[in-house]
1. Tell me which structure, out of I, II, gives -28000 once helix-only ellipticity at 222 nm (-39500 (n - 2.57) for each DSSP H run of 4 or more, over all residues; to 500) is calculated.
2. If relative contact order in percent (Cα under 8 Å, 6 or more apart) is computed to be 34, which of I, II is the source?
3. Here mean count of other Cβ atoms within 10 Å over residues 11-18 has been calculated and equals 21.0, so which of I, II was it run on?
4. Supply the structure label, taken from I, II, corresponding to mean projected area of the Cα convex hull in nm² with the calculated value 10.5.
5. Of structures I, II, which gives 1.4 when distance in nm of label points 7 Å out along Cα→Cβ at positions 75 and 131 is computed from the coordinates?
6. Comparing FRET efficiency 1/(1 + (r/R0)^6) of positions 107 and 163 (r between Cβ atoms, R0 = 25 Å, to 0.05) across structures I, II, which is largest?
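All of the numbers you see were taken from the coordinates with simple rules; none came from a lab. The structure presented is a predicted model; accordingly, all values stated were derived computationally and were not measured. Cβ atoms are built from the backbone, for glycine too; each structure is taken alone.
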Structure I
Amino acid sequence: MAVALNAFLLNNNLVIGIGGISRIIEKLSGISQNYVYWVLSTLILLLGSLLNREKHKSEFIFRSFAGIMWVSLVFLPLTRKLTAFRLPLPEPIGFLFLPVTSSIGAFLMGLGIGITIKAGGSTCGLDLIAQVFEKEKSIEKSFTMRILDSIILIIGAMAFQVELMYIGSGLILIYLLPKAVEFADRRTNR
């Protein structure tokens, strides 16, 4: 998930989810994306734990909090440094770069989120909010994720003053990410 977020999405200003919100806040305030991600994810975990009525609640909270710590304090900083490059592409094929990047990023991130959900945990981002809405209000996870990611994409487009190609690639991302989450959630074994 961290590789998909840094290498394919955030490097190209394709902002979605808590990672996208973290990058937007970093750009506007200068506060490190890693710390913003940690704080927002922890708040979502606390909210989700209050709404979670399952019998294995403490195990869910422990695993999810451990995941937040690893992602925000280890994997995001590490992968950000390792993936801080952009390929120089010739102009005739450069227009294909963002749609391909958003597709690969959506697939990899969706797989990571789906596997986490299938294992009984959460990335403590929009997926947890989507899980709560699905459980409490019978609204599909994919619908909630698409709505919230669309809002974040619009805010990110304004914050980063991006071109229309970014918005089109973001829409590809918003469509494919929930599909990859559902695919991984159905295919992996618990």
Structure II
Amino acid sequence: MMEALVTVMIVFVCLDFVVRLTFLRPAYMLATAFACALFTGLMCPVAAEQTTTALSGFISDRALMLDTAVLLSVDILSGITFCWLSVMKMDGNIGGLRQKILLSFTAYFPGTTVFLVLFYFLLKTVFSFHGVPFALLGWGLAAAVMAAIPLLVFIVRRIIPRDRGRLDLLFMAYVLTAMAGVMVTV
């Protein structure tokens, strides 16, 4: 049951991340994709030292899940703030300097929880392919991440070309992520 809830939360975190990147310029989006790919490749030695029981233990460890919930809450708060301020800016109601600075900060903060998701994917990849060198798995997944992020961002921009529509989707995705996060930590 807990594994299914974690999977649902992972799907929402990935959706949040990809939709959030649709609001960045291509150079920043590519830099973020590169950072994610580099993280995935460099974490391979750490993932190789883990066991399947350690992964199950992490998911069932209440204290670690609560720590993860704190990171998730920061991402959700940042994302909802971004949505709120972006709508205010589109409507011409953005006020003072503080709101503009907050919008600038939240616009370029796609989230930290995605790194936990990438590590989870790396662990699943390492556990799924026995006998394959760990470095090949890690850097292969890093290459897949580097290719998938820009492709998914392009697809989302193509499907929902209007910023307002993507903001609505992003807001709803953050609300659903928050609900999934609450269910995982209960």
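1. II
2. Comparing all candidates, it corresponds to I.
3. For mean count of other Cβ atoms within 10 Å over residues 11-18, the value 21.0 is produced by structure II.
4. Comparing all candidates, it corresponds to I.
5. Computed on structure I.
6. Greatest value across I, II: structure II.
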